[in-house]
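The numbers here are math on the coordinates, done by the rules we state, and not lab data. Being a predicted model, the structure only gives us computed values, none of them experimental. Cβ atoms are built from the backbone, for glycine too; each structure is taken alone.
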Structure P
Amino acid sequence: MLKVGIIGTTIWGITLAVILAEKGIDVGLWARTEKEARKLQKSGPDPDETPDVAFPPRVLITHKLEEALDGTRAVILVVPSQSMRQNIKLIADHIGKSTLVVSAAKGLEIGSGLRMSQVIAEEIKDRFHSNICVVSGPNLAREILCGRPAATVAAAENASVARQAQRVLTTSNFCVFTNTDVVGVELGGALKNIIALGAGIADGLGYGDNAKAAFMTRGLTEITALGVAMGANPLTFSGLAGLGDVMATCTSPLSRNHYVGVELTKGRPVAEILNNMSGVAEGVTTTLVARNLADKLGLEMPITERIHQVLYEDADPREVAAEMMGANVRHELSGRRWGLFSLFRRRKPPQNSR
C-alpha cells in the first residue's frame, strides 16, 4: 500500500492529507510537538479554518518522524518558506534513493534568495537531487477541502519524476499537470503573492475591477520579467503556476495575502496584521527577497518596489497605490533589463511551397 509523509500541519498540509487519504493512500502527518499531535488526534482540524472536516482513518497524526515517514514513497513539505531549511534538515536522514521529495511551499528564503527546491537540494544528499519536485497552482485549500474542483502543476527537472508526483497527487477533484520548468513554477507561486498584496490594497481603496485587472496584468508582466532573468520559461507564467495563481490569490477572500493588502488600507501596521492571522502571508517576506534579487540583477520592478515601501518603509498605501498603477508609463513590455521584447519579435510568415 502506498504511503505518503506530510511535513507540516498548515491548512494546505491538512488538505493534502485529507484528499490523499480519501483517495486510499496511507498518510503520515507530522506535527511539531506531541501536544499539537494529540490536539489534532482528539479534535481534528481547526473548525474555524476547516469547518465540517474530519481526518479519514488512513491519516496517522504523530510527532514522531519515524512513524510519519517509515515506509513512505513520497514526502511532501508543506511548511512556511522560512522554516523549510530547518524542516528538511530534520528529515534528511529519512530520505532514500526512491523517495519522492515534494515542496508545496510558495516562498523564497530570506538572506540566500533561494527557491525552496534549492534549499532542499542543499540539505539532502546529491544523489537524491533528481527526486526533488515542486507543486504550485491556484490552490485555495478551503475550496479543495470542500470537494470543489482544482488544478495544480507538479514540476521537476526530470519529466518522469513530475509524472510520479502527478500519479500520487491526482484525485477525482484535484487535477495535476506536469512541467519541467522548476524555476518558473516556483517563482510563479512565490512572486504572485506580491501582486496579491497590491490587489488587496486596490480592493481596500475601492479602485474597482478595471484598475485591479490592469494591476494584476502589470504585476504578472513584472514577475515574468524577473523569472526570465532567473532562467524561467516565460510561457510558464501564462499557466496555472503563474496566471492561474495570480487570478485566485488576487480575487479571492480566502487569500491571506489579499487580506493583508486590504487590512493595510485601514491603517493597521503590518506586524499587527500578521500577528493576528492563523496562517502565513508569504508575500510579506517574498517582497523583501524579490526586491533584493531585482537590485542584484539591475532589474526594474516598480510594483514590487512600491509594495516594499508600504511593508518596510511605512509608506501610505493610498499614496503608493496610484504610483503602482501608472509608474513609468511606456510600452507594456518595457522595463530595465526585462528582456521580454526578444520573445515577441515579429517573424516572417512562412513562404508557400510549391
Structure Q
Amino acid sequence: MTHAQPPAPGLPEQPLGTGLRVVTIPPRDPYVDAVLPAGVTRVGDVAEPSAWLDLGHLAAHADGVDVVHLHMGYGRLEPVAAEAWAEELQRLGVPLVVTVHQLHATGGPASGEDAHLAAVLATAEVVLTLTPGAADDIAERFGRTAIVVAHPSVAVADPELGAERGLVGVRVGAAVPHPAALVRAALSGAVSGGGRLRVLVEEAELPALEPAVVELAGAGQVELTVVRAGEWAAQLQQVHVAVLPERCGTHSRDVEVCRDVGTRPVAPSCGWAADQWSEVVPYSHDDQGGVDPVSLAAAIGAALARPMPRPADRVWRDGQRDAVRQVHAEVYTQVAADRSWT
C-alpha cells in the first residue's frame, strides 16, 4: 500500500478522512455509526437492501464515492453475484474495505457462507475484523491479513438503574433455536446458582412465543418480560447474568452492551466472543449439536458465583472509540489516495 503524501508546507493538516465520500453497507447500524470517523461524508440513503449492491447503481454513481466499506448484507447476493459486484468495484477503481463480523465455523471453502466472503475478500483493499482469533481464522482460510480493531461502545449505563444479584436474563425469539430447551437449561442453571430466571422477549415477537415458555411463566417458574423498542440495554443492565443465545457467531454486539452496562455475559463457546471481553463465561454451543444444556447450566452457575462487573469506564470507552475511528480514517485516506495515484 502506498503512503499518503504530506500536506503542502504552510497549510494546516486536515484530520484524516476529512471530506472523503464513503458508502457503508449497511447504511445505518450501531456498529457502523460508532466507527465512522468525523469529517467523512456518508453517501447514500438508509434504504435496505443497499442500492450500492446493484451493479447498475454502482456503475452510474461510482464517480460520487471515494470508498465502499462493506460490513454486512452481502449475503443477499448469490456468491457469483457477490464476486461480480466486487470485480465491478475493482473495474471502476472504487476501493473496497471489508470488516469481517462473522465467520461460519462449519463452512469449508465450498460452503455458501465462505463463498460469499471469499468473493469480497479477494478484491478488498483492506480487511478489518474485531478479534485476534478471527484475524487468525481469516489468514488461514482466506489468505488475507486483517487489521484487528476493537468493538467500540454501543450503549451507556443508566445511573438510575440497578441490577438484581442472582437474576439471570435470557432472550428468546424467532432467531433463537429451540427456545423451550434453552429456557429450561437456563432455569436449571439459575436455580442451582441460587438465582432466578427472567425471559426477555421483544414486543413484536410475543404472539409467536413458544407455548412451553408461556406455560413456564404461567406456572411462576420464570418471569416473562416484554422488551420494547430501545429498551434492550436497560433490560441487560438490570440482570446479574445475561445468557446470549444467538446461533454460533464470530462476534457479539450484546457482549459489548453487557460490558457497557455492567452485566456478566454467558456466551456460546464457538466464535470469538470471549476474545472480546475477559468477563465472558462460555458455554458449549456448536452448529452441529446446538446448545449443550448441561454446559449452559454450569456456565450460568459459574457466572452467578462471580461478582457483577462494573459498567465500563466512559473515559476509557470514549478513548477506545476515538482510536477505532482513527484507524478507519487512516484506512479510508490511504485507499482513496492509492486510487487517485493509480
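Computing helix-only ellipticity at 222 nm (-39500 (n - 2.57) for each DSSP H run of 4 or more, over all residues; to 500) gives -11500 for which of P, Q? Computed on structure Q.
For which of the structures P, Q does the calculation of FRET efficiency 1/(1 + (r/R0)^6) of positions 169 and 273 (r between Cβ atoms, R0 = 30 Å, to 0.05) return 0.40? Here the read-out was taken from P.
If Cα extents along the principal axes in Å comes out at 69, 46, 36 when worked out from the coordinates, which of P, Q was used? This figure was derived from Q. Going by relative contact order in percent (Cα under 8 Å, 6 or more apart), which of structures P, Q comes out largest? Largest one: structure Q.
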